[in-house]
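Enquirer: Next come the structures, one after another.
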Structure 1
């Protein structure tokens, strides 16, 4: 019963945050923004809110479990997992609604065709939003057997990048790509991504090495092979995204040095992180 209540609270929190944000934008900028803009910006603002909440919750969990990183537990770990699960469903629904506004012609098609059109235009994000709760929710709630709340808390903090990605995408949506602030936010996004999604792995291995009183190089051989394989797979994905961000940053700075204004491309509400050009 408690789990169902947390699911309901999470779904209510994200959907109401989106509704309030959307209505506020409509009241303030009705003449300046299209309906597609309002949905896209509202979705990104809620993404940023989710990132801030996840970082705060993760910091609380990891600080409460720092004395015994393997066996200490804290109630927020499982509670936030249940609470945050509806976020992925909510975000897919809002992305789909925004997609219909961007491509109004498909609104006359059948529901199946509209879904197919949406998925084809958002393959990676759809896969991410479907697979992440399917894989990590049972791992956190069941398979880890109550161990490692500290590690879960640290992994919650990888969402540190979301507010920067959201802010950057909103600026592109508002055609502010040629501003200094856009460049600053982009640099902050890359730094946050590097710290929270790449350095987090050597940090966790280092903390485990201290806990077990071994050298960090022995950690991969001291933990289950599935943990090492999982971390390696996730790290490879993060390195791929990091390389895309760095290539975009180099391209942007090259244009700025040549005195060219960046292309003010417009993005939809379904972009993971719009390309730097």
Structure 2
């Protein structure tokens, strides 16, 4: 059914996928960027930086906020906006960021359109009820910039990283290039519209009489963005777990990890390196 109750099953499946991904050192974390136009990521990119540097600590910070933000200083203002919207019989939407760390390069596909990882992630996120837009990396901002300001330089690493032979000077691509992961953290954002059911209803048409009417009202939340963040996190985890197992194969975690380790070892010789 179209109801958001359907997402309960995805969260359950996503939790299992999160456990699998952690076996491979991959962590998926979502947090709320904004609600009702109030930013909870100041300065912009601070949340991504916190997750990139220490995903476990970032999750503890997020879970300490009932709004699932990584900027506790914004919570009071957002909470006040939600209370004001509720009093006015209105609703609020917002934006969510999902970051995955520990991903090796090469998950996904560059040669089959329906297996491109960016497309699969976009499908998973847009299939969540009330989502209206998805961005990967720099997203729509990339359309406003020159190529020299968008594309990420490829650099030699000061210290070897078995999961990513080369470093990038930035991560505007959001960890995805050509339909596959590139070894940088995966970064995507999804934007949620306000809940449709309003306590101060909008005009509509009664289809039984074909006459003007007021929309019906029923018990409804004022804002579901924090809950949607967990759904988005699990939706991305499911896609990444699928892509990981496509790469590793295996009938057990032990076998998949063995194949994964062999793949990581092969990356050391990528490009003729020692």
Structure 3
């Protein structure tokens, strides 16, 4: 399915940049703070001069006032490694508007922001493991590769966030910003998977993709519930009490994911697929601190 972003929307995105809460480990000149300290554009701190330090960074004004040699510290600006994970499990194929369709547009918009800011953007499609990957790209002229990758994605398989993250980050990856677009409907839950990312020290933003059917199932009294991922079924008589219990349980699950993310200094957004997409991108993500 094609991924459509209007020209007006793309022009708005060109004024934005992706933001990480932590210094990054990039190696090309970009727009983000690097862990390396040296001559650069962003002043960070002072410290006493030690023999062997670069005398070009001495603060002579302080020396004249205090008769002490003080060194000015700077952080280099570096490109930001961005890893965008798109859940393509079968449950993402459900909903109206569809969850996977939303995730494709979401990933495309954020990839565009990263590319135009010369960050290194990687895309990863996963279900019960890593299914496909677009290696890191930089520059606006790589957007066509991004769209080609996203447009080929189809819902398939079950969900194992932990397997996908363990496989991807098991290979040595430069620390950066990990963005996950998923409904997080994983039988093992979300926490074991997030702990995998946490161990590797990445900054994380979780986009919790929720369809209207997730919030309010369109069920009658007597139904057959079919698991969209493993095909198992269950006959059930749904009373108002059971439906109310489901609603409360789903809301609680959303709250638990958000609370976990906030407790680790990560970003979280509940992305309802029936919300105005461009408004969500331009306002909600800026409010959450992912874009500026």
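Enquirer: Which of the displayed structures (1, 2, 3) returns the greatest value of Rg/Rh (Cα atoms, Kirkwood Rh), for residues 19-122 alone on calculation?
Expert: Details: 1: 1.14; 2: 1.07; 3: 1.28.
Looking at the calculated values, the largest one is 3.
Enquirer: Please state which of the structures 1, 2, 3 yields 15.0 when mean count of other Cβ atoms within 10 Å over residues 59-66 is computed from it.
Expert: 2
Enquirer: Here is a further query. Taking -9000 as the value of helix-only ellipticity at 222 nm (-39500 (n - 2.57) for each DSSP H run of 4 or more, over all residues; to 500) derived from one of the structures shown (1, 2, 3), identify that structure.
Expert: On the way: 1: -24500; 2: -11500; 3: -9000.
Source structure: 3.
Only the coordinates and a few stated rules stand behind these numbers; no lab work does. On a predicted model such as this, the values are computed, not experimentally measured, just so you know. Cβ atoms are built from the backbone, for glycine too; each structure is taken alone.
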